[in-house]
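Pasting the structures here.
FYI, it's all coordinate maths here, none of it is from the lab. Keep in mind the model is a prediction, meaning the values are calculated, not measured. Cβ atoms are built from the backbone, for glycine too; each structure is taken alone.
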Structure P
Amino acid sequence: MIKKPEDLSAEIEKALKKDFKIVNNRGKVTEPTNAILIQAQGGNKWNDKVIKYYLIDNTKGGTFVIKQQYFVEASEGHGARFDNIVKEFKIVN
């Protein structure tokens, strides 16, 4: 089913709240790309899971979903590298 980023963000946020202590819907962001950003974190220990969803409008009524997943300890290294990869995302016809 094709869904707009705004509609999909509410569904993802609700699902994440079942499994994660910390869930933040950051709304529309421009860095690392124009998207809706939803972040979830299991806690603040080194091995707690971190998940980020970037919901990008595909300009045709649908959404590209980019999911990042890593541990809190890897946030500064892997998290920053993953964001640099997301910066390169481009929609092509």
Structure Q
Amino acid sequence: MEQQIIPPPMPKNWLVESILVTLFCCLPFGIVGIINAAQVSSRYAAQQYDAAADASREAAKWTKIGFWVGIAVIALYVLFWVVLGVSFGLSETLD
């Protein structure tokens, strides 16, 4: 009698999130997230469950890093323009 192994549930692949991070936040980290996200389904289908879980964790890690780096860059960009605008506003009032 052959014993059947029940596969664990497929891990989240993070593909949609990785694509959104690539488009709107941080291109390099988003691409790494997409590459890892694309490997989740194929590894799961090949019954490499541990490798699929590792790819999912890597995709999540790089997607989150890309998101937060992108938010930080956007915040610094806005802060730069606010400071620049305030400094020009002050220079006009001093003249």
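If helix-only ellipticity at 222 nm (-39500 (n - 2.57) for each DSSP H run of 4 or more, over all residues; to 500) computes to -7500, which of P, Q did it come from?
Only structure P yields this read-out.
Work out which structure the value 0.98 belongs to, where Rg/Rh (Cα atoms, Kirkwood Rh) was derived from one of P, Q.
Answer for the origin of the read-out: P.
With mean count of other Cβ atoms within 10 Å over residues 3-10 as the yardstick, tell me which of P, Q scores highest.
When mean count of other Cβ atoms within 10 Å over residues 3-10 is calculated for P, Q, structure P comes out on top.
Of structures P, Q, which gives 0.20 when FRET efficiency 1/(1 + (r/R0)^6) of positions 11 and 75 (r between Cβ atoms, R0 = 25 Å, to 0.05) is computed from the coordinates?
Structure Q accounts for this read-out.
Where is distance in nm of label points 7 Å out along Cα→Cβ at positions 35 and 83 largest, in which of P, Q?
Of structures P, Q, the maximum of distance in nm of label points 7 Å out along Cα→Cβ at positions 35 and 83 occurs in Q.
Which structure, out of P, Q, was relative contact order in percent (Cα under 8 Å, 6 or more apart) calculated from, if the result is 24?
This figure was derived from P.
Where does the value 14.2 come from, among P, Q, when mean count of other Cβ atoms within 10 Å over residues 19-26 is the thing being computed?
Going through each structure in turn, the value belongs to P.
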